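Read-outs: derived from the displayed coordinates by stated rules, not from any lab. Values in this document were obtained by computation on a predicted structure and should not be read as measured data. Cβ atoms are built from the backbone, for glycine too; each structure is taken alone.
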Structure P
Amino acid sequence: MKANIGLFGFGVVGQGFYHILSQKNGSAPGRIARICVRSRDKQRSLPAQHFTFDPADILDDPDITHVVELTDRPEDAFRIVQQALQRGKMVISANKKMLSDRLGEISELQGQFPGALLYEASACGSIPVFQNLERYYAHDEVHRIQGIFNGSTNYILTQMTEQGLSYAAALAQAQALGFAETEPALDVDAHDPASKLALLTAHALGCPVTPEAIFRFGIRTIQPADIAFAARQGRKIRLLGQATLLPDGRLEAWVLPAFVPVDSPFYALNNEYNGVQIESKYMENQVLSGKGAGSLPTGFAVLGDLAASVRPGHTGYTRMQLARSTRPDTDTLLHLYLHFPDAVSRALLPELVPETQENTVAGLQVRGRVALHHLMARRQALLDAGVFLARWEDRN
């Protein structure tokens, strides 16, 4: 079977997917029949006859078997996916925000209509994490998934560590290279990796969770003093997401900077590279790594979904059927490093039990322990005060 494709969106990922597909010639699993875009004024790299501005030209075309949704607006993306599924089409999407926010609705749609949805490109770029969970972990019991899920922040942290750049300079460089958006809040405030972790948690652990239920603290407040502190301890700072299904059925989920030791699988992952560690009952620890951003790596993940969708008998994801009810664990005692700019900001977290602390010209640097629910209650106040915090990763 060859797919007849209607493509929505022709940005970085859309162009990467188009380029890869066009290079396959006769071996391609399908062909793009029409591309729907929003702007009539934008200059395109293809002739005008390839494009339409009316979604109905794709959605209502009975000859189009596959819809590939690569737009950047979550609400638009959901309408496209919803209508395509209702028409019985195979759908491929990379919109992690839309998927993580509306996964329950989308699952219901797939149960009502014959269409199916795949979204490998929505998390970790080129890493085939959903396919691995579906195929190789089909009969295993995953109890933890963790990793670096955001290439923009990993690039910034790498440049601060390896090149000695300030946060502002590293962010500007990431924006110039196209790794970070002009408004970088989704990345640096950890919204993007929280959306990806929500999707991965649903597939890996069978636990549906919204991004809002995941505690997150990004890297916006990081200072060179924090990078230097990590170096003195033989560690690097990485933005890690982690979800753990506890034995009593509670779910622990967060996205936090972390001081990772040299024996961590994430220590050597630099720049836009992502990494995922899956811990399970039978296969124990497996680590996957690869480029987490970029036109061609992400476009290739879309192609992987397309190839999977045309295989006989493919009906979408099955691990989503394992969904179980869980309650969040907010009593977890976190081992943290915190950098308080002054005494006033230190007073914002009186529950912190310090183990070590040092007064420096940059402020008070403390290692200690505090319950997650205290951090949740004071998250915004800590951010407003310029506090940086990171989980102190215990050595393996």
Structure Q
Amino acid sequence: MGLYEELEQRGLIAQCTNTEKVRDMLNNDNVTFYIGFDPTADSLHVGHFLQMVVMSHMQKAGHKPIAIFGGGTAMVGDPSGRTDMRSMMTVETIAHNVSCFKEQFERFIDFSDDKAIMVNNGDWLMGLNYIEFLRDVGVHFSVNRMLTAECFKSRLEKGLSFIEFNYMLMQSYDFLMLHNKYNCVLELGGDDQWSNILGGIDLVRRTTGDEVYGLTFTLLTTSAGVKMGKTQKGAVWLDPKKTTPFEFYQYWRNVDDADVIRCMKMLTFIPLEKIAEYEKAEGSEINKVKEILAFELTKMIHGETNAIEAQNAARALFGGGGDDSTMPKTEIAKADFGDGMALMDIMLSAKIIPSKGEGRRLVEQGGVSVDGNKITDVNHIVKLSDFNDGQIIIKKGKKVFHKIIIGE
């Protein structure tokens, strides 16, 4: 199987400017490509992680990545996917964020022996002469066409500042600079970057006559179309000081059943043949697949030692895999349980809640989970298939854990 087909089967490819040419390049050539990362925070997050995984797939297949950090474009802010204007950042904040990004990248992409390059677009954007830029670059952009781009259309009702309108020109100029300096022929990015990528391809063609290409990958969303990587505390960061390895592990351990295989395909390097076996899992077996996903991703970002510690801690709290001998327990006879039992009734019987009213309030506020899975339905039914080795762990709030055991 070629690289293009693997990326396609993993559900990573969204759009491509010339499918046949790009497929041929990815499968048969060694090309230089780039992905851009604007340093809007002092850590990368799981949305960036998807892009790094694609970059790693490409590098392992013999292609040369350029990671471009937006020291210049971050001064403006990308309007893509935004309903409001980004907060303006100082030069010092951007420089600090870029240094944090570089440190995280070096743990994931191999930059030794010129196998990959890191650049900062501030090196060429910050010193531009505005009049020359308008004459050399701006002349190639049609305002009418730009206004049809999705990244601008969604902002027109609430207002689009002129500074943001320049973002497409700046990102397009990046492609031209990387093509001229490093013979970069392919830009990759999330599907929300499609319009900006097309702008760069067109600018390179108009100014040099060369053909370059673009490929976007699928955004990391749930099966319901909701963007992943957010918790009640905010983004899921790659920096262990912002999102601990345990919290990182738990995020992936708690993904919806409908999303676990998709996440495994998109975010890990587990062979597709192995993932096909996991896809057959049903009932409580899906929880084991979630453990594999969580462990693999935590190991990739935080190392195997931290992954093992996070898994052991999670098992001790939620799955009976550690020392939980002091945890309160309630046994329910299998005959009494029947085909299923309302979570509210179980919690009331175990004296986890004083009343169903209090239970409903807790669920509505996101304060109840079963085996690490947050419950959002006040009428949630617990089934026998939900039990692991005859038990489940109900968590109330942050500190109350209670083991429910099915008895004879």
For this session: Compute FRET efficiency 1/(1 + (r/R0)^6) of positions 93 and 173 (r between Cβ atoms, R0 = 25 Å, to 0.05) for each of P, Q and report the one that scores greatest.
Result: Q
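Looking at structures P, Q, which one was helix-only ellipticity at 222 nm (-39500 (n - 2.57) for each DSSP H run of 4 or more, over all residues; to 500) calculated from, given that it came out as -10000? It would help to have the intermediate numbers written out before the result.
Details: P: -10000; Q: -12500.
Considering all the candidates, the number was obtained from P.
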Problem set entry | Answer label among P, Q for the case where log10 I(q)/I(0) by the Debye sum over Cα atoms at q = 0.07, 0.11, 0.13 Å⁻¹, calculated from the coordinates, equals -0.41, -0.88, -1.10 | Q
Seminar exercise, completed: Across P, Q, relative contact order in percent (Cα under 8 Å, 6 or more apart) reaches its greatest value in structure P
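Given 0.9 as the derived value for distance in nm of label points 7 Å out along Cα→Cβ at positions 117 and 317, which of the supplied structures P, Q does it correspond to? Mind showing how you got there, number by number?
Values: P: 0.9; Q: 4.5.
Only one of P, Q returns 0.9 for distance in nm of label points 7 Å out along Cα→Cβ at positions 117 and 317, namely P.
By the measure distance in nm of label points 7 Å out along Cα→Cβ at positions 261 and 373, tell me the structure among P, Q with the highest figure. Intermediate results must be reported in sequence, preceding the final value.
Numbers: P: 3.1; Q: 1.6.
When distance in nm of label points 7 Å out along Cα→Cβ at positions 261 and 373 is calculated for P, Q, structure P comes out on top.
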